[in-house]
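What follows is a group of structures, each given as structure tokens.
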Structure I
Amino acid sequence: MRVRCVGGIVRDGDGRLLMVRRGRPPGEGLWSVPGGRVEPGEDDAEAVARELKEETGLDVVAGALAGTVERPGPGGVTYEIYDYAATVTGGALRAGDDASDVRWVTPDALRGLPVTPGLLDALALWGVL
């Protein structure tokens, strides 16, 4: 079974990336780009806005597709993840939903954090890092 997911790649004015520490499996305790499953009836842009609001408290607008990855999930599920550049339009930064922490991270600091498998390679491939 394939599950469509989205993520939001957000930078602040200083070039730092918005990252969440996952509070639940898969990847519990690891840092990643905020995002999650696309719900029935949603398009990717709507899912990015909803997921980032739930996980980070920030209002965002999705922009261009940055890249896609596939990751294995439990029970033979494959997550198809579509990561989009996104711009903050409002809200207040706070960890919510299934995020245990949220913060702005410099690219150098990100390399020193425990991150989800393949994240740094994907961000580098897409020109984010």
Structure II
Amino acid sequence: PQAAFGLPVTIIILRQFFRAIPAEVEEAATLDGCTPFGFFWRILLPMAKPALATVSVLAIVASWNNFMLPLVVFTDQSWWTLPVGVQAFQGQYADDTARVLAYVVLSMIPALGFYAIAERQLISGLASGATKG
């Protein structure tokens, strides 16, 4: 279900990225003896790294923050996502605010680390098309 929910945004981003690639690039690769699969594997995928990074981050964040599907489907607490785990610290009449804040701060560390590493790819994937010029 997570893949199906993320598919529309993925298609929109990647379609616009691949449509921005000039046809001359494929023609040049064909003239150099590149097969259609070789063109995709050797030329198109390396050019699409920023767009693929952007799509990956959006899918991971959507999965990371999902609430309803894990709440309904998973009964084992080790499979819960972060929002479902935070909800477990809240009762009907009281909240354990200290544990909720500690849980949220600890859950932010992997996301901040990933963003720090992939910032350049994310920004270029959202801001530019397939070719610069």
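Quick one: log10 I(q)/I(0) by the Debye sum over Cα atoms at q = 0.15, 0.16, 0.21 Å⁻¹ came out at -0.85, -0.92, -1.22 when computed from one of I, II, so which one is it? So the calculation was done on II.
Of structures I, II, which gives -5000 when helix-only ellipticity at 222 nm (-39500 (n - 2.57) for each DSSP H run of 4 or more, over all residues; to 500) is computed from the coordinates? Among I, II, the structure yielding -5000 for helix-only ellipticity at 222 nm (-39500 (n - 2.57) for each DSSP H run of 4 or more, over all residues; to 500) is I.
Given a value of 36, 25, 22 for Cα extents along the principal axes in Å, for residues 18-89 alone, calculated from one of I, II, which structure does it belong to? Of the options listed, only I reproduces it. Compare distance in nm of label points 7 Å out along Cα→Cβ at positions 42 and 74 across structures I, II and report the one with the greatest value. Structure II comes out on top.
With distance in nm of label points 7 Å out along Cα→Cβ at positions 34 and 82 coming out at 2.0, pick the structure among I, II it was computed from. Going through each structure in turn, the value belongs to I. Ranked by relative contact order in percent (Cα under 8 Å, 6 or more apart), structures I, II are topped by II, which has the highest value.
Each of I, II could give mean count of other Cβ atoms within 10 Å over residues 98-105, but the derived value 16.6 comes from I.
Can you tell which of I, II yields 17.1 when mean count of other Cβ atoms within 10 Å over residues 26-33 is derived from it? Computing mean count of other Cβ atoms within 10 Å over residues 26-33 on every structure in I, II gives 17.1 only for I.
When mean count of other Cβ atoms within 10 Å over residues 2-9 is calculated, the result is 11.8; to which of the structures I, II does this value belong? For mean count of other Cβ atoms within 10 Å over residues 2-9, the value 11.8 is produced by structure II.
No value in this document is a laboratory result; all are computed from the given coordinates. Predicted model only: the values in this text are computed from it and were never measured. Cβ atoms are built from the backbone, for glycine too; each structure is taken alone.
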